[in-house]
1. Of structures P, Q, which gives -0.28, -0.37, -0.99, -1.15 when log10 I(q)/I(0) by the Debye sum over Cα atoms at q = 0.07, 0.08, 0.13, 0.14 Å⁻¹ is computed from the coordinates?
2. For which of the structures P, Q does the calculation of FRET efficiency 1/(1 + (r/R0)^6) of positions 168 and 256 (r between Cβ atoms, R0 = 25 Å, to 0.05) return 0.65?
3. In terms of mean count of other Cβ atoms within 10 Å over residues 24-31, which of structures P, Q is highest?
4. So distance in nm of label points 7 Å out along Cα→Cβ at positions 32 and 288, computed for just one structure, reads 4.9; which one of P, Q is that?
5. With helix-only ellipticity at 222 nm (-39500 (n - 2.57) for each DSSP H run of 4 or more, over all residues; to 500) derived from the coordinates and found to be -7000, which of P, Q does the value describe?
6. Rg/Rh (Cα atoms, Kirkwood Rh), for residues 112-303 alone computed as 1.01: which structure among P, Q?
Structure P
Amino acid sequence: MSAVVRFAHLSDWHATTLEGGGPARFRGKRLSGWASWALNRRRHHDPAILEAAIEDVRAQAVDRVLVTGDLTHVSLEQEFLTAARQLARLGSPAEVFLIPGNHDCYVDLEAGSSWDHWADYLRSDVAEDLPPELSRGVVQRPAGFAPRHGDYPTLRCVGRLATVGLCSAIPTPIFRAGGELGGPQLERLEDLLGELGELGFCRVVMVHHPVAARGEASRRALWDGEGLRTVLARAGAELVIHGHKHRRLVNWVAGPAGGIPVVGVPSSSEVGSKPGRLAQYHVYTARAHASGGYALDAEIRGFDPETRRFVRIDEPLLDLG
């Protein structure tokens with residue numbers, strides 16, 4: 001990759017509203033989601049904090065912005081349109097790479113009224129921007145159409161940094177918020193990570209749900225997490241990033257040549273309704289060594305309620321140099 005590549009990671013901003021969403025708010029599983037929003041969640045997420053995060057990200061001169069889902073509450077079309085405008089303020093589709101979260105697939109959806117509104121942010125690089133060895137394995141729908149669950153993994157590259165997007169977002173029954181990748185996606189992921197490793201890329205895997213085996217109730221877990229951990233153990237990656245928990249989490253999973261860091265980021269719009277949950281995002285810097293390999297470190301940027309701005313948080317996250 002180029003000498004230095006910087007990328008930001010945001011997630012779970014839920015900075016939309018259900019007001020004016022029509023009768024669809026009160027049908028099926030969405031009724032419980034509306035109640036959760038009305039009684040609780042709307043007090044946790046502030047669009048003004050997200051706007052401060054967007055302003056701060058734009059000032060960091062990052063090469064890519066990675067977003068790991070849950071931009072909506074209950075997947076109303078008005079929410080997808082609101083989040084599309086937020087994504088546009090964050091950056092162009094060439095600058096911002098997105099995967100969906102479970103709230104972005106809250107119920108079974110028509111793509112034309114949901115993910116297609118984000119199509120250019122969800123799509124892989126076009127074939128001519130990818131190495132020929134990789135472009136053959138990347139599913140690409142026509143312009144304006146977002147990838148579906150069965151099309152993942154997605155892939156974008158900048159220099160020698162490869163970001164691999166996974167989709168764990170599936171419709172689930174009421175009171176369940178887990179996710180699933182599925183066997184075909186895991187098989188394609190293993191092939192892709194292996195090829196990227198052979199080509200010398202620094203591989204960053206994006207997934208919404210946590211990957212580590214511990215610390216997650218079954219109803220909210222990645223249900224085939226063991227399958228993903230097995231793929232990572234065989235094929236390797238340099239970093240895995242996720243959201244879903246609205247907390248900063250650092251875990252490690254086995255890789256073929258040692259541990260792989262797995263880092264969860266807090267929500268980008270949280271008002272700090274619980275200790276340790278005030279809005280944050282992470283900025284990573286990957287540096288190529290002249291003799292091969294790379295160094296990777298990270299910075300935490302968090303919301304300061306006094307100044308209403310994001311500032312550097314002087315706490316360690318990773319030091320992999």
Structure Q
Amino acid sequence: MSAALWDEKVAVTGATGFVGKHLAPALLSSGARTVILGRSCERDFDHYRDGMRQVAFDLTDEEGMVDVLRRERPQILLHLAGTRGHGAADKRNAECLEVNFYATARLLKAATRAGIRRIVIIGSAEEYGNQPGPLHETLLARPATPYGVSKARATEFAVDMHKRNGCPVVILRPFTVYGPGQPPDMFVAEAVESAVRNVPFPMSKGEQRRDLIFIEDVVKAIMAAASKPGIEGRVINVGTGKSHRLRDVAESIWKIAGASSPLLIGARHATADQLYDTWADTALAKDVLAFESEVDLKTGLQKTIERAKLQSSERAKSCQVM
């Protein structure tokens with residue numbers, strides 16, 4: 001991992017999310033002094049207690065954030081907190097805007113006032129919307145989902161803050177992230193869970209393509225963005241530069257897992273905002289971060305399935321004991 005973060009004090013929001021749970025131990029391995037910022041202390045990090053501190057942090061309170069950041073004095077702030085929204089469309093819109101845009105805007109202002117040296121925020125490939133690839137960072141944002149809209153607004157605000165007052169922010173745009181521990185409402189995670197349990201998996205026709213990047217590679221990109229000099233104000237794609245049909249991905253999962261239950265391709269109806277393709281132009285990441293994805297799709301799926309099988313076995317043993 002990154003030697004450049006040795007003895008740096010790094011604060012992280014959203015550390016209990018999918019990416020955060022992989023990032024936090026990687027930061028500790030790099031020698032970073034890690035501070036988890038959240039509304040309450042989480043037991044998820046109890047086994048890292050010797051090298052990690054948890055501090056109360058409220059993303060709705062700008063003045064409170066300034067006080068915490070000035071007291072803790074991290075050199076680097078990694079902002080992973082976010083949501084895809086829940087419930088009806090209006091509720092999803094409001095939730096995404098509040099968490100992904102307004103909270104991020106407050107945090108950027110607080111971090112700038114507190115003198116943070118480097119801020120990394122997480123955008124999304126959904127900011128591009130339905131455009132032909134490879135998707136380059138100079139393309140205009142055309143988001144088609146509440147999540148994409150809120151992330152695009154946060155990116156625009158961050159870039160503008162950098163231009164106006166030198167806010168030391170870097171924006172990463174991950175494409176389709178997958179790997180062990182992903183919430184089951186995402187495609188790869190849902191397919192893996194069905195394959196491991198050997199139950200039918202209904203899906204769309206799966207002709208849409210995704211640039212799938214393994215979680216370990218995403219963590220490496222975040223750590224590179226935290227430490228590389230002279231990249232403030234940049235928006236940087238984090239992808240593999242390759243795209244795969246979802247039906248092919250599902251078939252690979254079924255083969256690797258040895259599932260015999262039906263893979264029901266075409267049994268679900270895909271909504272309009274699920275039918276577009278994604279394919280990252282990765283040239284900028286190679287140039288300014290010296291980052292290239294290292295885990296190919298087959299290897300990433302194998303690792304994800306192996307972990308899912310292990311967890312399934314542990315759950316079965318636990319049930320037998322009870």
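1. On the way: P: -0.24, -0.32, -0.90, -1.07; Q: -0.28, -0.37, -0.99, -1.15.
Of the options listed, only Q reproduces it.
2. Working: P: 0.65; Q: 0.05.
Computed on structure P.
3. Numbers: P: 15.9; Q: 19.4.
That would be structure Q.
4. On the way: P: 4.9; Q: 1.8.
The structure behind it is P.
5. Details: P: -7000; Q: -12500.
So the calculation was done on P.
6. Numbers: P: 0.95; Q: 1.01.
It was calculated from structure Q.
Taken together, the values in this text are just the output of simple stated rules run on the coordinates, not laboratory data. From a predicted model like this one, the values you see are computed outputs, not experimental measurements. Cβ atoms are built from the backbone, for glycine too; each structure is taken alone.
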